[in-house]
Structure I
Amino acid sequence: MLDCAEDEYKPVPALQKTFAILDFLAGSPEKGFGVSEIAKATGYNKGTLFFILKTLQEYDIVDKNLFDGKYTIGRGLSKYVDAYYFGIADMSGFTDVAKKMSSVCHECINLSVLKGMYNYVVESVPAQDISLRVDLPVGSKIPVIVSSAGKVLISQLGDSELSQIYDALYKKYTDNTIRDKNEFLSEIAQIRRQGYAINESEFENGVCSAGAPIFGADGKIIAAINIVLPASRFAGDYKQKIIHLVVSGAAEISKKCAPGK
């Protein structure tokens, strides 16, 4: 039952203004607008716009450039969509843990979900204070068979499904790409046993990563976290440190996704 009759419906002015702002920011090829420019385009006064924009900024719906003061669309809306469609209840759980991990290794740390036959990056903490670095922006898609996060995400599938994915995606991305299907299936089986996956320049020369699964309340893998770094650093004791860090980080995020387990 509706709380009020349809003819009593009145649109909320603040929401109308909010969507008008977002329509303008999202629909323009130019990246970034000041309050005066947004006011001119929408017809709203700058005082009203300022408070709406500040509120949207608090929720990451819009971003403000600290240098020129211009506003752009933020990642906030995509976080809600990804959380709904991919079952990640609290994206902030990743951010909190990833920032702690970053303080230890300073490398790029990503949160990915399975999208078709690709691992899709939904959140990322970029590398910090390192001149030689690898960063993957939000929205990046990588074939699952050549990605540490991707291999983790499909590790809960059976051999028949894995074989189909391998056949559909296989090509020689680099000299390190696994060329034998049985070898690929054996690697996925090992990933299940050890709880993590690695990628040693299998997709792009000079780029390595280590990934581990994030589990939901039902015990199924809902996402993967991985650390991406140059191959020159992924060796020896530091390689083991990265693997340990990603496994422990994934376990901590899993607890946030499935409290009480």
Structure II
Amino acid sequence: MTGTQASSLRLQEIEQGRILRVVIEHGKGNVLDRELVAELTEVLREVARRASLRALLIDHAGPHFSYGASVGEHAPGKVEGFLPEFHALARALVELPVCSLAAVRGMCLGGGWELAALADLVFAAPGASFGQPETKLGVFAPIGSALLPRLAGPRRAADWLLSGRTLSAEEARAAGLVTELAEDPSVAALSWARDHLLPKSASTLGIAVRAARRAWSTPFLAELAELEALYLGELMATRDAREGIAAFLEKRDPRWEDR
């Protein structure tokens, strides 16, 4: 196994380069800021060119997968640049002709949950927790809004997206959002890849991955573009969206005016 280090990512080639493990190492909570999003997007572009790759494992250092996307990057004047770049990362992952796996421990929230949920399979530790808390900040989750109804049904998704509540790993597993619970989800994900992907043709798997995603990927990407426009247009024109972001950054309770 060989490894390389980017500023926020550690890359490990496993099984003679047929599996690539990408470890997010971006400080406390692995917050998805513009720098990290750019690095992940570049890695996915490079991964797409690897003809012999069978699996990509998105893993993390530290106790938590990710606290979510950077709230500071959602402030007016910054979100107009950040959100399209984050959604470009989502598109790159959806269009990646390689099976993607995610290993989750600890908290997996907001944009972190969106990133993990976009993987083909999710392996989680029993103590992991998942949530889309965006409405608590006066905003909403575009990727989650387009993806979670397709993964778990519209009523379950409405519960999570509107309440912002946190799900346990067991609840996420029961809803079909987590493939397997394991004390060490990284080991479980690599074991699954070795058992089920390594014996197969990489070119066949690449086509099979595209086929397996086809039922939801095309409408998802179209809807994501519409939700991005809704976020940057209608939502960010509201007073309360700007107030929610400001209150979080100023570490105070928001003062909603319902407008």
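Couple of notes before you dig in:
- A value of 15 for relative contact order in percent (Cα under 8 Å, 6 or more apart), calculated from one of I, II, originates in structure I.
- Cα Rg over 2.2 N^0.38 Å from the coordinates reads 1.19; which among I, II: I
- Ranked by percent of Cα pairs over 26 Å apart, for residues 23-166 alone, structures I, II are led by I, which has the greatest value.
- A value of 4.0 for distance in nm of label points 7 Å out along Cα→Cβ at positions 15 and 215, calculated from one of I, II, originates in structure I.
The numbers here are math on the coordinates, done by the rules we state, and not lab data. The model shown is predicted, which means the values in this text are computed figures rather than measured ones. Cβ atoms are built from the backbone, for glycine too; each structure is taken alone.
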